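Bear in mind these aren't lab numbers, they're just calculated from the coordinates by the rules spelled out. This one's a predicted model, so the numbers in the text were calculated from it and none came from an experiment. Cβ atoms are built from the backbone, for glycine too; each structure is taken alone.
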Structure P
Amino acid sequence: MDYINYAVPFFLVALLVELIYGIVINKNTYRLNDAISNLFMGTLRTANKLIIIGAAGYVFYLAETHFALWRMDASSPLTWIFAFIIYDFFYYWFHRISHERQIFWASHVAHHQSEDYNLSTALRQTGTGEFVSWVFYIPMFLIGVPSYVFISVASINLIYQFWVHSEHIPKLGWFENYFVTASNHRVHHAQNEQYIDKNYGGVFIIWDRMFGTHKVEDDNEACIYGIRGTLNTFDPIWANMHIYVKIIKEMWLSKSWKDKLYAPFARTSWNSKSLPKPAEKDNFNPETFKKYDPVISKTHKIYALFQYIFITYIFLSFIQTGYLNNAQLWITISLMTFTMYCVSRWLDGKEGLKFEIGRLALLLAISSYTYLQTPLLEISISVLGYAIINIFLLPFINNNQFPELQKRPL
């Protein structure tokens, strides 16, 4: 059983509580632009998962029904305990290789791009991770873990990881030695030299202690969050694709065939030496590091928040419930992604009016078309009403009407 759907309302309440708590104690760890970007990425990942999870499910089915050594008893507590522990063991190795090899880092990097560290960071997930992550868990089916148990412990593992994404939770004494905590996971998200590529465990930190990747948070050095070579954009498409683009460029432009073939499997710190132009070096300096934070109007921030609220409504009402067929699902998720891209232009302080007009024209056309199809009447009315509200708001979010909007070049 997948418990994540039941946990989502508690996640959102926890975000609000953390935000209020931070404001009350004068240590707010949220920025609206970064938080909305995180939430967009989380929604996109979950929506994409509905499309691409089929292949993984089929392989798991084959492994469980045709190649498993035996089938464990799903009613036994020992089966659940064993599955919970062994899942985290395989998660450790998946997570570690996701930081160490380019092709896996390409799908995982999205989770580490936020330069803030709060509970919304936990919801920032890759939109392409489902293409590769499932491969690491095939052994669980081969050794007899029932699929029902696997899905359950996987969701519990992910839910556990939510609370450790916070700056407000201090070190927890002896608990730090055995379990992943907010303190040792802050280390994992930091890009400081002494912290980078440490603490990969999902629930148990003992794997890091066993395999030499453990690091205690240094009270004398604050964590600096984000990735080396910052994105300088809130664009969710580029956030998901930029490392893939890097790999493709290395494969295409490298003069050496050895470099071309090695690029996808190289360590994340690797750069091809046979490129026509040398790759830019990492110039990370903790003393001069500044968060990417374009100055935009409050109106644009509120408008971006409105877009997220509606996308969440569409997701929960129509996508998550299985209301749409496969073709409709693709169209809806594509429009959601385009909406996220348009919003990211406002958050980046870029001119976005032309994209917004194009987006609204698409919404009107699709809502008018689906209005004629009875099963889609509800979603048609929702999208049409949403488009009309956006058209009404459009004059108010035009960049030219907000001189306080300061554009910063990327």
Structure Q
Amino acid sequence: MLLFSFLSFAADTSGKISLDGEVLLKTPPSHVSQVSGSTTLGLQIKDKISESWRWKLEPLVRTRGPGQLSEADVEWNGRESWLEYKSGDFRVQAGSLVKAWEGTDGLNPMDLATQKILTDPLRSENLGSWGLWGQWSSSPISFEAMWIPDQTRSVLPGNQSGWWPRNEELPLERDNQQLLLPEDPEFKINSRRDLNGAYKNNYGARLRAQFETVDLSLAYFEGATQTPTLTPNIRGLLIQADPKFIVLLDNPIGIQPIDDRRRSAALGFNYTASSFIFRSAARVDEPTNRDQTVLVETTQAVFGLEKTLEISGKTFIVLGQYAVGKEADRSGSAMSVASIFSEAYIAAVRGAWSDVTSFQLALIYSASTSSSVEQLDVERRLGDHWVIRGGADAFQGPSDSLIGLWRDQGRVRGGVDFVF
């Protein structure tokens, strides 16, 4: 307490306490709560020691409930908490780092290095990883590199999350295998397993050139996969062995998350012309060890166009994107976000109704899985310390897709922030 008081006095301190909740519009399957929520505390403490040295602390702690909505009992992360030294064109940071390299909005192939909170796969959050980062910058060129000795683990949905399949069968892209779900399925997320030294000595670099209208980036990263491969433990009643292997799974259904080591390369190209911005990015991922892996080589590309509009004195940004790629997960789990964006169309509009009220409306249509989701978010500031948030999501699609797990379900969301 004395330390916190000292830091508050000596440094620039701010923070936010958030309460969030959501309600499903239809009664969900057993073991999934119709009402859920979370409490989040985020702090930011920073100070400049001298012209060359500065530091920052940005811890985050979150709890969720009711039930096991996250594989972590308490989610916590250092986010951007580092000590920095700067001299001329050089900067070095040591600590917890978030380096989500810029590319396209939303789905971003340039984001190679960050691990994610995936408790809601469609609304993932970046996690900080402890390591070293350095940058040399002399306009218009910059080069940066990072090293992470022990990679942060992504956070998956918990045993009672609605993001696990609850109807009919466990979705797998295997023609010769079918895993049937019991009448009232329960899930147990097992401890993580890594292959090929996935967590150790992750590293990457980016070269960037920024001109007046053109922004070019080239990035490389080697380390743990951002989304683990999720393989079921096959335990149950054998229904048929040939020509198709069919098993009725027993409860609880064990899910084994496997983090494998991959190398990734990405290229980004953005072009600005008046009120239009063309954004594009593409990446290639491949396993570092082809002889012992659960991964295959994959590609992903996103092309988008943004237009800024002025209507009745208000500014709106309209976005359209096309995503195409090849799914990485050989097991074909419905939890794989990559399966949605094998071919997908994204449209969004965001803007401000007033100085205190903003909104965003988005549509994702996945042609590869014949599913779609519509999202609305509204935010309003109340004075200097309070923010209220609301939103709604609608899901449509077949049960063997990530979006379709909700089976024409919808939800409303709400939250309040106290900013200090």
Structure R
Amino acid sequence: MNLHADMSIQKQVEVLTENTAEVINAEELESKLRRSREENRSLKVKLGLDPSAPDIHLGHTVVLRKMRQFQDLGHEVICLIGDFTGRVGDPSGASATRRQLTEDEVRENAQTYAEQVFQILDPQRTTMQFNSSWLAPMTFSDLIELASNITVARMIERSDFAERLRSDRAVYVHEFFYPLMQGYDSVALEADVELGGTDQRFNLMVARDIQRAYGVEPEVAMLMPVLEGTDGVRKMSKSLDNYIGVTEDADSMFGKVMSISDDMIIRYFRHLTDVPADEVAEMEEQMRREEVNPRDLKVRLARTLVTFYHDGEAAARAEDGFAQVFARGGQPGHMDEVDVSRMLDEGGQVWVVHLVTGCDFATSNSEARRLVQQGAVSLDGEKITDPTEQLMPKDGAVLRVGKRRFARLRR
């Protein structure tokens, strides 16, 4: 095993701490890396994934890309699927108690996560584990011992718990178990390093305390920035519809990247791409001096991301399609075709709401109504704003929803 013998420990620390929000602490990381080289063993680098939602978006990849850096330096990456903790639900950032997932939901979501992380991580150098392996067999005595290592006062220091208590919203005892169980995960794995977003700081600090209590050397807590979504304000989230999924088609991914605000361009380059730091710094300076059109940088960003998650040909087609739709005011050269014959009534008509949902442009009738009322729906260039309207689409008609979604209707 060659843990990058040609790279100094100091350089490894520099690489691994670049673009992090906080490292607790860098001196411990350097010590662990040095010992790793001396003993010719890999560090165990942990990332906990609670499968509360099945899709990974670019916000998740900020942490995954840092994990890949550890892999490339020869270290062992452990993706811990929280199939047991997922039944509790992480209270981080939650204004109310999260719904407890069923075992079937957790397993199904976990499988999807496992498939998607390999968009970033090397599957040959990734260990997937489930924390039910050690948490499910715990006895009540084991739980009492675990809970004896943290005070209630420490728990309610947590900002989301404190806020809920101040506003007279319930905090349930089982929610206290989440950071305790996550901490015990690090004991069971003997983790050397754990990664997470800045919203995971409390959990990772508790993990260090729990490791100490069980006689395990505390892990280094490496906190990564939480990436804002396409709105440039709120955390990227599928529920907020400001996300870019790693499995999205090339056209959608390209279009969504082009929709971000100019002040997010550098942040996305820095945290989502392998463009060298000095080049990103030069782009930032060019933007500050107004020496470059931000749109040109955005095109480069979109092309870079689509190439990574698809390939260069897909990126070129997506760029050309985007240019046709937005720069030249036309339609994309390629669009999905949808057979609408099954949606038509005996008179050959279809309710606009059913047409939108039937083309998978909305997940519910209420969402489709809202899109129509917002003026986001058009048929052959004619905007439809009445959610009660019945349509008689001709064969080959083009349905457009929003700025980027098109379908050619067949009957």
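Summary of computed values
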| quantity | calculated |
| --- | --- |
| log10 I(q)/I(0) by the Debye sum over Cα atoms at q = 0.06, 0.14 Å⁻¹ from the coordinates reads -0.27, -1.44; which among P, Q, R | P |
| With distance in nm of label points 7 Å out along Cα→Cβ at positions 306 and 386 derived as 3.2, matching label from P, Q, R | Q |
| With distance in nm of label points 7 Å out along Cα→Cβ at positions 194 and 282 derived as 1.7, matching label from P, Q, R | P |
| With helix-only ellipticity at 222 nm (-39500 (n - 2.57) for each DSSP H run of 4 or more, over all residues; to 500) derived as -18000, matching label from P, Q, R | P |
